[in-house]
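Derivation of every value follows stated rules applied to the coordinates shown; laboratory data play no part. Predicted model, so just to flag it, every value in this text is computed and none were measured. Cβ atoms are built from the backbone, for glycine too; each structure is taken alone.
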Structure P
Amino acid sequence: MNQNLYGRLAAGFPADRSRPCFRLPDGGLVSYGDLEAGAGRIARLLLAKGVMPDDRVAVQAPKSVAAVMLYLAVLKIGAIFLPLNTAYTEAELDYFIEDAEPRLVIRDADALAAEAAGLEPVVEVTARAPDDLASIIYTSGTTGRSKGAMLTHAALLDNGRALTALWGFTERDVLLHALPIFHVHGLFVALHCVFLSGASMVWLAKFDEAQVLAGLDQATVVMGVPTFYTRLLASLEFTPAKTAGVRLFISGSAPLLTSTFAEFEARTGQRILERYGMSEAVIITSNPLDGERLAGSVGYPLPGVELRIEGGETGVIQIRGPSVFKGYWRNPAKTAEDFTADGWFITGDVGRQDADGRVWISGRAKDLIISGGYNVYPKEIEMLLDELDGVVESAVIGLPHPDFGEAVVAVIIGQGDEAAVIAKARESLAAFKTPKRVIWVDELPRNAMGKVQKNLLRQAYAGTFQ
């Protein structure tokens, strides 16, 4: 049986292809039939441009319906989809092109769709084996050069099916989609849940507060990053009435503050469902749809995913399962380094697992602070600091220190007295965990998905104790 991901996604489309897939801010609708035909026409154009199975097609284009058609077209003809952050500079783009050697680089999906207009849509779906590559996702590259995670047709299908079932998606759902589609969250997690269930989407180019608030009137599910929810909570228009028709709010791509979780529940009566994933395995764990969702926990491993902690109660999370990537593109040395001898992927995230299987993330292994020979996990300190008056959000980092090797430093959005914060923290923390310095800032550096870039903080304040 043909294992091409396009065919498996299309099998989930509603039988009535006139049903809407995209609901646009201006009230316009794009049907599943429109999506299918558009993807078929672009597929025809890609073939005419010489794209063959296993060729890479790099896409750095604004979010649009045509960009989704392009994604499906690439899958349909058996090529490999390579999405790139629209914020990348030309110099950064040069690296990806040199590394991936794509057959095509597309910067404007709408122009491509216009060029394909009038062509006869490709109907046949190119045969693919389960282990063939569907996409290469470049990691954010916070340490060294970005690496291309190779994701197969089978891996993406398995993860999509698991999430569709786990989160209860049906053709009656309407997903509010305000995420970028150069990232696994908006591209694979969101789109695949919709396609596999035959649901529809409120389709927004980006997070726009007014459009999101208007879209909530139609939506039954919202997928977002923590920043979405803090912005909504800051709006007086975000009322319980606005969320009355939404059955599920999902958060990921960056840690959700426990204060945001609590404030959201107080405002709406609903608990945000937090999940945990990464480019190399898409979604790994999720809080339950029906069952207790706990602030600070990312829930349980997905069906079929095995998870273990390396050494002790808290340690580096290792996983294996059907959605784990095949390895890093043209980088066998790094692939070998990131897998154990018995085949488990070393995520680089530090965490622990309860007796009942619930997972808690402490942070990245590279963010671990070793102060005076003691291990310090930033998340524990951040959770305490974030509860203090005057603290909006904290990021705890380790900086070079002549005596301790590394000293704990808190970089905090907000305002207050440094000595008072340190004294308050010391009431609950051992001396080696207590921040030696507090640095007040107006904002924290973040990547496109809202994740705090601690490497930039470490660079900026490296000379604090020199």
Structure Q
Amino acid sequence: MDLVIQLAYLVASIFFIYGLKMLGSPKTARKGNLYSAIGMLMAIVFTLLDKNIITYEWIIIGLVVGSSIGVIFALKVKMTGMPQMVGLLNGFGGGASLLVALSEYYKLSNYAEGANIALQIPTNTGVSIVVSILIGSVTFTGSMIAFGKLQGLVTGKVVRYPLQHPFNALLLLLIIAAGAYIVINPASVDLLLLAVIVSLILGVLLVLPIGGADMPVAISLLNSYSGLAASATGFVLENNLLIIAGALVGASGIILTLIMCRGMNRSLMNVVMGGWASAGAAGPAVEGKEHKGDVKSVDAEELAMILDSASSVIIVPGYGMAVAQAQHAVRDLMNTLEKKGVNVRFAIHPVAGRMPGHMNVLLAEAQVPYDKLLAMEDINDDFPNTDVVIVIGANDVVNPAARSDPGSPIYGMPILNVDYAKTVVVNKRSLNVGYAGIGNDLFFNPNTLMYFGDAKEAITKLNNELKEL
């Protein structure tokens, strides 16, 4: 039976790998998710055949409760709530790894006490338990803070306090030292619990300084942490599939994190340490620079006439579209324009929104065809030949200061070259700054028109005016 289980684990691993590969494209993502789910189902079924399982009662209870919660989440959580849900799921993964490591430690402790012998844990198992506890704890509380920031329960601004980084480093060193002592002297139960508590606190302190708009990177990093915690737990349980699955999640998560950091021209350390000093500022621009030129606004009727004469339109979605839940209104606008013979496409910046692929998820949910969602590197050269670009709720990712102002905090960040288009229309509630806390030169360009208002209401009104022409 052991051979059958290991072979099943191998097949499940293949499903995971192919599923992960398919998640790299919107066209194959659904199938990739299905393949991964089949692999996980195989893993669960064949794990239940393991001879080491003594009783199934609690396993069945866990399956029923966990599956019920999953179904409720799947049915009730709106697409606009996906970032929060992903943050929660990352946390649950880390919490599960923490509990399994603690359970394995206490199982070994009880065995030693029952056999009336000194507790001895193999070094590799002890190290795996400590690593699983550290990463699992940090992932759990860090993900809860990320969830709170995305849900508005915790401030989305950068949170700083005196000696923040040295204090976090000290906590990490204390955990490592405690872990080393526990590996040498496994009977230190109180020290183990203290390490768990400090690790949970560290998770809060590591994520709290990260600004709300850096959450795509934070969530991706926490996802990587949850994979590493699962892999460490696999070593604790000597489960090959858990090691493989955790390693896949950990590796893919860190790769995605680095790709997103590159998309902002920032180092991972800069994001983790709290980002820009002005990040998260609200209201008008915090920098002293004065913008040249006047802001020109446009109403729905005037904008409809401009779009009616256009032959090509690129829509740039941002977090404002997600907040206003305007993705369906944007799709209706796309359909109206296409009926008039306009070529409509979408330009997606890698860090637009609050989680990896946030804009892709929202637009796909609104039934926007996958082939219309183009990555920044695939569409940036097309802006000069585009009649109208409509920016909906995006700010820093279209700010020309990233190219032209060496003194700007976002200088060098790859942006969508919307200012090269013939006409640029920016839909925002106001002229307030984006996450970086700086003004946007785009708003003052001679070819830019500001279309003020809530994204959903403004786009719906624009679509109605366009239909009447």
Which of P, Q leads on distance in nm of label points 7 Å out along Cα→Cβ at positions 23 and 455, largest value: P
Source structure (of P, Q) for FRET efficiency 1/(1 + (r/R0)^6) of positions 151 and 431 (r between Cβ atoms, R0 = 41 Å, to 0.05), computed value 0.35: P
Highest-scoring label, criterion being mean count of other Cβ atoms within 10 Å over residues 175-182, among P, Q: P
Structure with the greatest value (metric mean count of other Cβ atoms within 10 Å over residues 215-222, set P, Q): Q
Answer label among P, Q for the case where distance in nm of label points 7 Å out along Cα→Cβ at positions 55 and 103, calculated from the coordinates, equals 1.3: Q
Among P, Q, which structure scores highest (criterion: Kirkwood radius over Cα pairs in Å): Q
Answer label among P, Q for the case where helix-only ellipticity at 222 nm (-39500 (n - 2.57) for each DSSP H run of 4 or more, over all residues; to 500), calculated from the coordinates, equals -8000: P
Which of P, Q leads on relative contact order in percent (Cα under 8 Å, 6 or more apart), largest value: Q
